[in-house]
Structure I
Amino acid sequence: MILFENVSKQYDGGEYTALEDINFEIKPKEFVSIVGRSGAGKSTVIRLLIGEERPTTGRIVFGEDEISTMHPRDLPRVRRGIGTIFQNYRLLPTKTAYENVAFALEVAGVSEREIDDMVRESLDLVGLSDKAGNFPHELSGGEAQRVAMARAMVNHPRLIVADEPTGNLDPLNTADVIKVLEQINDLGTTVILTTHNRDVVNKLNRRVIQLDNGRIIRDVTKGKYTLA
């Protein structure tokens, strides 16, 4: 489903290497944690996967599409199959939780009835049906992140990418967010989680790809996040 083949990424004309000779494959329905210290290359992997940047060398494939050589006009089609969740939520402050989740569907021209069914299903999945009418400033950090997760899931994507989704949360809200990610995975969606939180990764006991200075130093099917 996802392939990184001999992928390197350099900046500043080659003076700085963010990733060097990265190789891995992620199969459908896997839950994979990509871990490492800040600056290890985790977010660069995500930006390359969703086509925000291109690799300096190597191939990146998602499903039947080669992201690394794709024309920019074709990227929106691919991204519809990828739900993204970020550390800072990226909610629209003047829209309610319901409206934030519905927004992308409205832009895509989905019918009002379908939008209502899909948004309510998505909010129910993350346990926030009772917060549909609340604005972002009326939500806790954990609730805001779960609204962002509902928004990412509303299109029923094949892949969820969660880039440091618990970085701003306390342990209780962190546990809630990770539980929802596990539920999403149990429904058959592939999940990629980037994090530097060892406790989260160790409790998951799922596949771990560990980066250090832009290189993969460990890739284990069921493992923990060990110090490099």
Structure II
Amino acid sequence: MKLIYRLGWLLFRFIFTFYFRWRVYHPERLPLTGPVILASNHASFIDPPLVGAGVKREINYLARKSLFRLPVAGAILRAVNAVPVDREGGGAAGLKAILDRLLAGGGIILFPEGTRTRDGKLQPARSGVGLAVMKSNAPVVPVRVFGTYEAYGRHLKFPRPLPVSVKYGQPILFEKLRAEAKTCSKPRLKEIHRQVAGEIMEAIARLEPGVDSVKRDS
């Protein structure tokens, strides 16, 4: 890890340990090298650092493009591998930035739901994550965060010291769909994007803490 990234990583691990009493399930399922997409549910602003702090490798994060224009914030975001995207996280420029990070062998966190949940429940996935997956060859690791809505959801102005946890699932390769996507028609390609997005959300939904062997890394 770069020095400034490692310092931020250690700081968040300290906060999650002593303020949120976090638990981390199966971080060993994430490859330590090579391109990888971490696809997580989204309930709170603390989700990105929670997902990233649970694994021992650098991860790229999405951040609103306008934040990069701020001198201090922009410098910090660049130092911690943030990827500039528009407000909805889509667009050709945003997709290119994501794919560039993956082609360089990096890991990146994507939120298939597109935005934070308003009621704490999982939301349907947007097809954009399917597009990003099909454009790359990176494995997809489904990730689920727990407790972050209660700790710092949309309805709260300040984070509460409640327990949070993050669980990493088994990598998904989508080999057959990726092969089909190279030669199929445009209507079928759109169906594949929706199918992939749906399968990712299903994989996230199946992740539950405490139902199999647990590895805590805090």
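On distance in nm of label points 7 Å out along Cα→Cβ at positions 103 and 143, which of the structures labelled I, II is highest?
The structure with the largest value is II.
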For structures I, II, which has the highest computed value of relative contact order in percent (Cα under 8 Å, 6 or more apart)? II
Among I, II, structure where helix-only ellipticity at 222 nm (-39500 (n - 2.57) for each DSSP H run of 4 or more, over all residues; to 500) as derived comes to -11500: II
Tell me which structure, out of I, II, gives 20.6 once mean count of other Cβ atoms within 10 Å over residues 31-38 is calculated. I
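FYI, it's all coordinate maths here, none of it is from the lab. Remember, it's a predicted structure, so these values are computed and weren't measured experimentally. Cβ atoms are built from the backbone, for glycine too; each structure is taken alone.
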